[in-house]
Structure 1
Amino acid sequence: MDAVVHRSKLSGSVKAPPSKSYTHRALVLASMAAGESEVMNPLYCRDTEATLQCCMKLGARVTAAEDITVLGGRLRAPCSMLDAKSSGTTARLITAVASHAAGGFTLVTGSRSLRKRPMGPLLLAIRDLGGRAWSIGEEGKLPVVVEGCGLAGGEAEVDSRLSSQFLSALLATSLWARREVRLKPVGLVSKPYVEMTVHVVRWFGGCIEERSWGYVVPPEQLLKPAGFRVPGDFSLAALLAAAAALTESRVEVKGLSLAHPQGDSAFIQCFRELGVDIECREESIVVQGFSPRAARLNLRDTPDLLPALAVLAAKAPGRTVLEGVKHTRVKESDRVVALASELSKLGAEAHAEEDRLVIEGGELRGGSTLSSWGDHRIAMALVALALSLDEPTLIRGVECIADSYPSFLKDVMRLGGRIEVVR
């Protein structure tokens, strides 16, 4: 599916989609909790539906409607393989908790792009803690097999230089270990996502103790069923805000609350440094203008903001440096290379380096054909940018947007965006 995007002026208000990260975590913890839990205001998208299907195959009894009711507490090895689709979070969380799926072995696989992404640090740590998990193809990649023998406990170093998801997954599965678990992350990136995991674990009655060197998880914990309301997603709201800023429009994005911690709320300050005029209200933000200026920003803890910040930087005269982005090179695409390639087609000077993206922005030209690289965040960021260009821009492969925000194009069109979808 492709999209032809025309220069547009936006106005009005839009509700931020529910948080993808919190939906994943709430579904997994609800499946582990002994009793009936309710996940309210969940995000329904391809990635979270993959997690939901995996939890059901592992034995959770689920009723999915506007909210999701989960009867959990006991996991069992499934009769068929678990498909994480293109979701790295699903693959890592489900692989880890499958260590406790009694009655046999669990096979976890995923899409072609997901099978290229790293799993090695997670598999190694599971084995260090007394579990059994291994790749059946290329070492350290999906597909993997996990034996439902549980975790003995003990100590493990967790290589967290490429993703914090390995650590998040281990924190969840360690709740049921037979002995205390001590996890020592090495080179931790995206720490706010680990803080999300700890927050949800505690919401369901679990105990995780933070130390200067890492985390301690007491053994054999009994999680309690709970109701968890998923907040709006700041990382996805950033893409709506980028569309508003780039088109010099006034748009309110509603449904944003800091009742649950979200590191991606840092996008507000990052946007301001790039010249976006944002007003913060109690549970919303209002984008009111854009006076582009170059900046230097470190995204070590907030990698999902890279695409939105990159398209804003493409409009800013001068040299913008987005650094601390090495771990974005093993997402759904190599996001550093993808953004450098697509922005260059529009006239920006964009250079991909190992741990940073350098952009010389300014006047851009439309009329180009761009690629989504099969990456939902790249696709949405390019749509946001294309709304500001004089000539219509064709973006190929926008169906991947459904991985995280299925209604994105419709929401932008409701605000006044002129987009033709070509199937």
Structure 2
Amino acid sequence: MNNIGIILASGLGLRYKSSIPKQFAKQNGKPVFMYVYDEMVKSGLFNKIVITIPSKKYQYLIPKKAISIIGGKTRNKTIYNVLQEIKKFKPTNVLFHDAVRPLIKAKDFNLYIEALKKRVAVITVEKITDSLYPSINRENYQLVQTPEAFNYQCLCKYFKADRYFTAIYQHIQTEPHLIYLNHPNYKITYPYDLFMMEQLTKYTPLQLCKPDLVGHRILVLGSKGGIGKALMKELKKYKCEVDEYTEDLRKEFYFTGYDIIINVSGVAYSDKDGVVENYDEIMDVNLKVNIRLLEGIKEAGNRPINVVLISSSSATKGRPNLTAYSASKVALHSIIESKAEELAKEGIYVNCICPEKVNTLLSKKLHGDCKPEETLTPEEVAKAILSYADVNFGGKIVHLRKGMV
């Protein structure tokens, strides 16, 4: 089966009002369209990937393995140009996706290719959740998005470049198969969309699972705290070897032979205790120890190895009266985002659990009494940590919120 993926990146984005077309703007340091390209490559489903561009001016941005095609004056003319250009590759199926919908995942593409084994047209739709004016029954309508995927021969038979259709499926005289994605698939239209997308691409919802820890050798740092004790108790349910390190982590520590290392140690002081006076200790324990840990793992040579670190929702927005503590957690996120991809290539998978307020002695010291109905339990956090203790990916900062565990 010869599948061709097509990224539509030739629009000018007039509503975006920028000298740089939105598809080429940087999202967390990476051009928006490259998020789509990377996921297409990762899927392994496409024999060729085509990227349409507004003009040769943007050719330098296109990966060498991709095929670039200059777009037409309209979206339909661009699609027509693509269909003619790729004829020489004798495609079976074609899948179109907007360059400015960067939340698509590699696994999503398989849904469309599989559906094309039985249907000639597959489109993405989303149910309408807002009210409509004038008032009509929203149950009779759905929003059409990309990806849109088609049998190539069928699409070529019916497609006309001079028709004013906003969705490709409208050209084909058959009912399409509908796919509802189970995650956001937003489109960047205005500048604020880009900033929203930067946050969404970093967001990882919790996916609880019971890991297979049989035979693993695990090292737990910070096992004497509230989360640490809950973690040690939870680990007793598994047939694995567990060691704990309870010494001052600011001193030299060594480890060999472990394939899972979990660090739940941490320290916090309120601003009333002294921001400057406690800054070094907070940064040493919450940040520097983790940097040393990752560097030590690289030198130790154990592969593959999983590392799970603990953060805090204070990293999402600095908390009043917790200046240094919040800063240490923001910095920890930055370290993970900067190092995770590089480390994963070496078989070191680093992920981080980011809970909101947890009902521990440390929280009570900082905030006073913690209402159980408003706080996570150490046991909930422990289960979340172990869900990411035996995985083959890194760089995830997993957010935990009360009621969502």
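Just so you know, all these numbers are worked out from the coordinates, no wet-lab data involved. Everything quoted here is computed from the prediction, not taken from an experiment.
On relative contact order in percent (Cα under 8 Å, 6 or more apart), which of the structures labelled 1, 2 is highest? Please list the in-between numbers first.
Details: 1: 19; 2: 13.
Largest one: structure 1.
Using volume of the Cα convex hull per residue in Å³, for residues 168-303 alone, single out the structure from 1, 2 with the greatest value. Numbers along the way, then the final one.
Values: 1: 110; 2: 236.
Biggest value here belongs to 2.
For percent of Cα pairs over 39 Å apart, which of the structures 1, 2 scores highest?
Working: 1: 18; 2: 33.
Answer by largest value of percent of Cα pairs over 39 Å apart: 2.
Could you tell me which structure in 1, 2 was used to calculate P(r) over Cα pairs in 10 Å bins from 0, in percent, for residues 128-375 alone as 7, 26, 30, 22, 13, 3, 0? Let's see the in-between values first.
Details: 1: 7, 26, 30, 22, 13, 3, 0; 2: 6, 22, 26, 18, 13, 11, 5, 0.
Traced to structure 1.
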